Every structure is written in structure tokens, then in C-alpha cells.
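Derivation of every value follows stated rules applied to the coordinates shown; laboratory data play no part. Keep in mind that this is a model prediction, so the values were computed, not measured. Cβ atoms are built from the backbone, for glycine too; each structure is taken alone.
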Structure P
């Protein structure tokens, strides 16, 4: 049995048009189906507006889909009773794109990381503090960071704190929603290395939502491509992705820049410069 199964999920948002009373339905997800096995990472690629974040919310139990099922550890997360849903929530965590808006600015790093432990574990003050220190050290920070506030950290450091909070309960699956896209290239690489290490050491599974092809392939075992609310392709290897003739995938490949500017081709057409 797969750890996560998304079955024929569809969802629409209603929006009112100017000077019209009738609601207009906008479909953002259309018949999405895929699965994630234990210990693996599915990279979900898509441009802005493809439906990636909505799908992430559906999987997290934040946005109930109008059609379809989300099965986590064999349980439908939208039909589970309160007790079972709480148990499932323990094993399903998330790291969002904006590290600063993901935390309470009035809480210290210690309090931020302690939140899930206080909700689910019965630890003494000393045990909880030792656990938080271990988590900080595991993500590359130290005991000296315990009493610092979010504004005292860089974006990359604060994202490490969000990751520490996400792994505190040793979950089965973490949804990473554009979790490295707001970071500079060096910090992004370090965070991706950290996520790979944690995946290996703790047997974690990831849903890695991103628009960045290089980031996706650096951490993912399989790649899915989402376009206009539809899962158009699933790939189990880098070669299959780069040999795909699907128009959307071909366009994605063209967007990849060479590592060094000297190897980027330049063409001038209609007064526009294309790199």
C-alpha cells in the first residue's frame, strides 16, 4: 500500500465577474491521480497558476476537494474521525515557501520548534529542551540559537528552523511547497543537501512542489508535471523527462539556464533579449 494516494481529485473556485451576478467556476484541479511510496520524493513541477499550491492544500487537509479522495496511510483524510485525523496529522507535516510568515515573530526558535512537541508529546521541560537542541543541531544550527527571534535569522537559517519543526515528530511525509524558491542559489543548495540527508537518515517521504527543474531533480525520485490543473506526465527518471516530446515539458526544458552565463545562448528578436 502506498503512503499517499491521490485519486481523481478535482477542484474549482467560484469567482464573480464584474457587473454579473452569476458566479463563474474556475477549475484549478482536474482528475489528479498519483501516489507516493515510503522513503521516496515526488517532485511536482509546474508554472505559476498550474494548481500546485491548491493540490498541496488538498493533500494537507486544508482544502477539501469537490471530487476525489486523498488517502494517507490507507485512510481518507476527509472522512477520518477527529481522533484518527489527529494521528494522521502527526505524520503529515509541511514547510512553506516564506520562512518568515510561517512562524510567529514573537516566539523564539525554541518555542517555534517546541510547538508540535507540546501538542503531541508528554515531555518534561528538560527533555523538551534537549530534543529542541538536538533538532537545531540536526539542521545545522546550535544551542546558542535557542533564544533568538525570527528577525535575528537569515532566510536560510529560519527555513532550517521550519524544517526542524517539521521533523520534530518524525513524520512519514513532508509537503515542501516552494520551500527553497525564495533563497539564494548557495543557500538553496545547502537546504536541498540537508533535505536529502534527512530523507535518508529518517526514511522520510516528500512531496516537493516547485517550478525549479534543477531543484526538483536534485532531490526527487520521480517527477510529475502539472499544467493548468492537469497532471500531464509522470517520469521515473531524468532521461525520460529530458527526452519527452510533450510541448509543455519541452518548453520547461528551454527555461533551464546554463550554470555559467558564457554558455547561455542569446538571440535578439522583436527588440527582446532572450537568455
Structure Q
């Protein structure tokens, strides 16, 4: 990779921003998590955007021209282009690679694939909305339907969204807490009584499509290991899927990322 090559990165967690940088993805993730006191001390998720992408909402050319090495030759690490309504103004086709960064700066690249999985109709799943919304939701819609629903209705949605599915056994949770006074749940920060009520309401009222479990995200507190399948960007009928690698692949090819996942 050429030295000081310019990149466009869209941060999607813990904030949403479009940033120009002369760092490659591995060093950008490391810098953002551990390399600067100004930045975030936790996991980070960002995507590389096609360098040729343009939208009149952003002054991309202006800030790319200002993304030049320092006088001592060090690369320009971050040049913020926008910190508001970013995902809403990015075409999903311009998103090239999604990167998951551990708290100590290890970076895992995810490539997009067609989402071809068959999903059991009516099964209740737990979704974590990541960007621009930050809400934990129970829904009887599968990933395709959920993404379309959230991006085509205004009351609790957004024109574009990034979300993931929490690896959580709803049936086991219901069965293990039935007739108990004190409910148990393995998800940190989630009220088990609220979750139980949300799930039973979706079961008792099939016409109800979603229930908000909590405002705010689980990604601050849970490991990437709690995520199921991967990540979906959605915009109406458009869906872009970034699958998580299998455990065997992580152990064989991304050992140092997998080792430090918390």
C-alpha cells in the first residue's frame, strides 16, 4: 500500500462521522482506540468508503485536499469531514469493508456478501440498532423485513440503518424464567422483566411487529462474541450484509483479534 495514501472512513460506533485519513485501516483502528487521548477508549466499528464517492452534503474534496502529511513527514491521522447525519448521506454501494476494532486496537475486516439465509417466519429475534439509532429491539421480523420496516417508517425509524442481531435464545430465556420470582439473564444491563414482557407481548399479539427493550446500546458492554451472523446496512429494499467469520476462521486467520475480544 502506498505511503500516505488517502482514505475515507465512516465511523458507525460509538459515534457517526466521516473522516479522511492517511492511515491504513489497521493503523486507523489502532489510533482511534489507543493512539490518542482525544478519542474513544473502547471498541470501535468503522467502514471504508469508496474514495471516489461524492455527495453534495459533504465537502469531501475540500477536506481530502487538507489531508496531507505534517511538516515532519508523519501522516495526517484524522481530518473530520462531517459528524452529523453521515450514514443517511452515504450510498450503501459505496461501503467497501467493515472493520471491528477491539478495545486494544486489533482490527478485523469484514467483506460484504449476499444474504441468502432462510429465516424461520415469526421467530422472535433481538436486534441491536447501531447507527444512527441506538436501541435494543425485539421483533418477529427477520433481518430483511426488519431492515425494510425500520427504514420505511418514521415513528421509530431512520432512512438508513446499521444493525446486528444478538445471539440470544429467546425460548430458553422464557422457559428458564417461567414461574420464577427472580428472573435471570446473561445480557449485561438488560432488565430481564422488561425483556420478558416484550417477548410475551409479541407472542400474545402477533400483529405487533417490534417492541423496544431499552434505549441505548449493548455494544459498550458486551463482547463481539454475543453477536449473531454479522451486520446489516439497510435502506428500504436495499440490504448490505457483512458476515462474521466462523470461529475456526477467526482462530486460524485472525488469532490476535480473536484473542483480545472481550
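Given a value of 0.65 for FRET efficiency 1/(1 + (r/R0)^6) of positions 200 and 248 (r between Cβ atoms, R0 = 35 Å, to 0.05), calculated from one of P, Q, which structure does it belong to? For FRET efficiency 1/(1 + (r/R0)^6) of positions 200 and 248 (r between Cβ atoms, R0 = 35 Å, to 0.05), the value 0.65 is produced by structure P. Looking at distance in nm of label points 7 Å out along Cα→Cβ at positions 72 and 192 over structures P, Q, structure Q comes out largest. Highest-scoring entry among P, Q, by relative contact order in percent (Cα under 8 Å, 6 or more apart), is P.
Tell me which structure, out of P, Q, gives 19.9 once mean count of other Cβ atoms within 10 Å over residues 88-95 is calculated. Value 19.9 for mean count of other Cβ atoms within 10 Å over residues 88-95 corresponds to P out of P, Q. Structures compared: P, Q; top value of distance in nm of label points 7 Å out along Cα→Cβ at positions 48 and 216, i.e. the largest, recorded for Q.
Assuming -5500 is helix-only ellipticity at 222 nm (-39500 (n - 2.57) for each DSSP H run of 4 or more, over all residues; to 500) as calculated from a single structure, say which of P, Q it is.
Computed on structure Q.
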